[in-house]
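Every number here is computed from the coordinates shown, using simple stated rules; none is lab data. Being a predicted model, the structure only gives us computed values, none of them experimental. Cβ atoms are built from the backbone, for glycine too; each structure is taken alone.
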Structure P
Amino acid sequence: MLLRFTLAAASVAGFALAQSPGPNSYPNPYRTVENWAQMPEGRTWGSLSAVEIDRDGKSVWIAERCGANSCFGKTDPPILKFDASGKLVKSFGEGMFIFPHGICVDKSGNVWVTDGQGKEGKGHQVFKFSPDGKLLMTLGKAGVVGDGKDTFNQPNDVAIAPNGDIFVSDGHSPKTGNARVVKFTFDGRFIKQFGHHGSGPGEFEVPHALAFDSKGRLFVGDRANNRVQIFDQEGNYIAEYKDFGRPSGIYIDKNDILYVADSESTDKEGYGYNPGFKRGMRIGSAEDGKVTAFIPDPSPGAGATSAAEGVAADADGNIYGAEVGPKALKKYVKK
């Protein structure tokens, strides 16, 4: 009787395991649209990790690195808005950035962009622009590196809470520099910070991306720890999701669908080590962390980063991937 029970249990467990897809085996219900957004004549794409949807649910904002991987010494406006057809309709920010990195659009349509590097008196800041490109607010000190209430060291991303509070993820280097999330009031006054280097609950190694779900929970792409962590707005740890790979970019839509871009996972020991996970974009539930779809990287393992680092999805469910290595903005639509 015991043997029959053991064999039956093993059979059930084996069936359940067989029915559970691996991290790279989820269906891909999307097709890729190349060259969707058209740059002005004479201008080529630079590296970009910052992509966001306008409050109209259709238009797409990006911040690209001036035809290269840095805007230092360049005069190109790095912040660009494309309408639903891919036509460029707005551009601004020329001469202000070294390394555009993260982007957010608030409920009033204002555009927030982080500058993730510094050089010669510029960088390490967060900028708030009106939809027309007027500078409304600046956080951080230009070109100054620090870990205080008014300084950053490689700020990665910015997200705006439902009540207008500002959250900035700060620190782009594993085990050195900053590894924190900084919270400000709607008008830029420091409230608190949370997190430090480490791999435990509430600790970070490269907090690379931020997003809020419909409950107001803050999702942090804890990239070098290969996980998404979830917090309340006071910085209290709630949970973590590890089935979405190594998160370079995260986005949550109004239906609490979670989109995560993994541009670095590799089976090779060293930087990006995340055995068993291939690069690409995983789509699932912000509510329970279950993955339902996977868009694989067409060139996995090509260098330190490939395919999308930034990700966003419009009101129709089309996905946009901002690529640093290939220097491209890809669009993905349902097949």
Structure Q
Amino acid sequence: MSRHVVLWVASALILLGGPSAQAQIGTAPPSRPDPYRRIDHFLKLPPGRTMGATSAVAVDVQGHIWIADRCGRNSCIDSRLDPIMEFDSTGNFLRAFGAGMFVFPHGIFIDKAGHIWVTDAKAAGDKGNDVLEFDQNGKLLRTLGKPHGSASGSVSLNMPSAVLVAPNGEIFVADGHEPGEIHARIVKFDRNGRLIKQWGGNGSGAGQFDMPHALAMDSRGRLFVADRGNNRIQIFDQEGNLLLIWPQFGRPSGVSIDQRDVLYVTDSESRNAAGYGHHPGWPRGIRIGLASDGKVTAFIPDPASAADQEREDTTGGEGIAADSSGNIYSAQVKEQDVAKYVKR
């Protein structure tokens, strides 16, 4: 029995929400319907531009789609391209900014003021390991963390994967992108960027993390953390108190919760093989359910073949977002595209 299954069984009675969650501990997930069809290459890039790897996608109140790609490849080092791009709801390109400011753009969030927050999960030279806040015209408003910093300082970040701004303006950052990163944690700042607290640390115990990769918040103000390396979602209140552990959404790379509290989770790494991504019996894809009860109601299979899913560290979407109509946008690293999923 794996260490993950031992943890889930030990904590099931107090931490897992509902019988549907408990039934899936340590077992292959039951089949679920796929009510979506995929549209590839939905976003229309400006002339001469090709999409790079991206794990960052978000939708604003106008229905516009924002992404941060890695400058036509998988890194923005020495690139003159603008990685942050805005598209209208039909996929037409509107604008771009951010050239020369990033190493490895990773997570994106749009706050209630319409500001664009992007994490830079690697560092090179005088850039990276930080979180940048922009207005919609591309003006840099704030930087959290010290460029090319490390987690040794109280406000330094080390490979931040995701950022989320709560309705009250407090800021949460998922820090520690690599497996086994000792500083894997959630960092909380006040609305002015002052450190309030941090919690976590590397490990597989309740409240610990291995690659906290994405963040989402439901209508009740609960913070959902994609604890990817531990094949689970952990749910906290905003003070860092652990409320629930949910393994039933697979190995989560991305999490998103829409205004109806529908939960979208993308699994881009599960595989049967030993080693990185080991999560036997769990196919990759997008699992959809309700944040209120944790029940998985739909599953969109990863389009990659079973052989590719075993062979590749990542396939399909890592970042995920949904618009007000329930359309899903899946940001893909290996495929270097943002796929759109619409209901059949």
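Quick check for you: by distance in nm of label points 7 Å out along Cα→Cβ at positions 251 and 267, which of P, Q is greatest?
For this comparison of distance in nm of label points 7 Å out along Cα→Cβ at positions 251 and 267, the top structure is P.
Could you figure out which one of P, Q the value 142 for volume of the Cα convex hull per residue in Å³ was computed from? Working through the options, I get structure P.
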